[in-house]
1. Work out which structure the value 3.2 belongs to, where distance in nm of label points 7 Å out along Cα→Cβ at positions 122 and 274 was derived from one of P, Q.
2. Suppose you compute distance in nm of label points 7 Å out along Cα→Cβ at positions 114 and 226 for every structure in P, Q: which one lands on 3.9?
3. Of the structures labelled P, Q, one was used to calculate distance in nm of label points 7 Å out along Cα→Cβ at positions 194 and 250, giving 2.2. Name it.
4. Using percent of Cα pairs over 27 Å apart, single out the structure from P, Q with the greatest value.
5. Assuming 18 is relative contact order in percent (Cα under 8 Å, 6 or more apart) as calculated from a single structure, say which of P, Q it is.
6. If helix-only ellipticity at 222 nm (-39500 (n - 2.57) for each DSSP H run of 4 or more, over all residues; to 500) comes out at -5000 when worked out from the coordinates, which of P, Q was used?
Structure P
Amino acid sequence: MRTLEINKNDAGQRLDKFLQKRFKTLPKSLMYKYIRKKCIKVNGKKCEIQTMLNEGDVLTFYIKDEFFENAQPKTYEFMKAPAKFDIVYEDKNIILIDKKPGIIVHQDKSYHFDSLVARVQHYLYDKGEYNPEEDKSFSPALVNRIDRNTGGIVIAAKNAESLRILNQKMKTRELEKFYLCLLYGKPKKDNDILKGYITKNEAKNKVSVFKKEVEGSKEIRTKYKILDFNGKYSLAEIELLTGRTHQIRAHMASIGHPLVGDTKYSNKKAPDGFKYQALYSYKIKFNFTEAAGNLEYLNGKEFEVKRVWFAKNNHISL
């Protein structure tokens, strides 16, 4: 017999979901059998697949030791990544990270050992705020994504409750994100809301923008404001009213003002020193319209990256 106590991060989920995360080598069919045969109990009582787990619940197991022995890795992959990144803001629930261009947020085909989420997990492990041996079914996770070649604010959740709340706030667009970008030329209007439709070519990882709806397209709305113009380039603040892949890059290119350094949506040669497209998610506002649980204290707060590599004090830094 073995026991496990449910901690804060493991609470609030169904028993079967917890077991699948905790015991990765336990076949699902055998897990259901164990529950049915009362080989797994919650607080000493028979339980069901859909039993919701609460903090402090004690699970009792009469199962093979091999599933316990193989449930946790002996070493952690995230330890290979450096525990280094720039922090915009941190508290007990979240970290706002200033991700630099060139860093991937999650594993992809080019992944070796370094990613932003691995750095976060390593950082919190070193601080004693994350222990995979105790957090059986939760790992610190990222709430939003930013392309490898784009920089800006990425939100990391330190606990399961914060992750659930922020994922929901992202869906309901209660997190307002603002970008800075450098454009070739200057649009006719200093302020505008661009509207259109977008399709994606998955094979080429490239999107196309249309003025009218076409088959398979999705509506896009992009709000921009010109902050500075030096006769050749414009510095623009962008607010995404919809969030689609490559929306800013493709939408601005579609009106004849692509981003400087963007080799996918522009054939213009970038100035020396432009290794990446000039795009940065530099500001975020927490604008909750519904209850936010343990994150209510963030409502109305605004956070900003002060140093963007192509801009300074809302002026072009070229």
Structure Q
Amino acid sequence: MLKSMWKKLVVESLLKNGLRTPSQWNIPTSTLRFSLEKICKIFPKNTQDLHFEHDQLAGLPVEKISPNNSAEHVILFIHGGLFMLGSQHSHRALMCSLVQRTQLPVIHIDYPLAPEQPFPAAFDALYQAYHALLNQGIAADHIILAGDCAGANLALSLNLRLLRENAPQPCGLVLMSPLLDLTLSSESLRFNQQHDALLSLTLIENAIQHYIAPHTDRDDPRVSPLFDQLQGLPKTLVQVGSKALLLDDAQRFRAQAKKAGVEVEFKLYTGMWHNFFMFDAWFDESKQALADLAAFVHHLKSND
């Protein structure tokens, strides 16, 4: 227990000094992307009995990682990175862990990033990619839509757009450390500023300015899905750390979704920071979060 606590404190210190503090400087996006890709190489990848395929959905690159067994359900995963960072490379270790834990294929999709392609580029491209997946013969009720950080924003926004257009719905939704309110009105952005080891408020603000054009309101439900009508969403899992800057985005979503009649499973992991899931090789809380996700997914399958 003591060893685990010290390990956590050391990693938090390294992250705060090596990532969070530098992220508040005026660093070019290209440099941030390059640095993230390099840093994420430290995460061990368990590729045993996994199969990798590369394809496209509506012109977007996808990597499909499959277990040794066949399965009808798939996880369509949208990576995070504050709309301007992240890729199949940065999240590959997490995707491998997801497949190993759930024993389901994960379709990990790259999408247009800001500032080169601001809103609505990703919003529209992911909508087209989802329909392309349906056109390949995968039933909507066999798709679990998932994402972390900004990817959770895009996953929720996509699901809400499908609802508005009466399109086929995924059977479940997974929101990991979700960024859902671009007005930045969540209280945890203030009280967790010194506690989150990964994210800074400055970095989030800069990313939002890259993502949305001046003519797009920050409370537009297409970019801040927390302000949308949530009725009709499928069963949803929300996971967040108690030290996360975005803690209240997750908690406010839980309250509003339950009020709208959505079945929500909410998991809070004490002492953990933003996107701690990626550290599952080292921390029990991260392992538990992925085990909880796997249990959620298998419950969805059993109700099919």
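Throughout, read-outs are computed from the coordinates displayed, never taken from laboratory work. Note that the structure is predicted; figures quoted are calculated from it, not measured. Cβ atoms are built from the backbone, for glycine too; each structure is taken alone.
1. Source structure: P.
2. Only one of P, Q returns 3.9 for distance in nm of label points 7 Å out along Cα→Cβ at positions 114 and 226, namely P.
3. Computing distance in nm of label points 7 Å out along Cα→Cβ at positions 194 and 250 on every structure in P, Q gives 2.2 only for Q.
4. Ranking P, Q on percent of Cα pairs over 27 Å apart, first place is P.
5. Q
6. P
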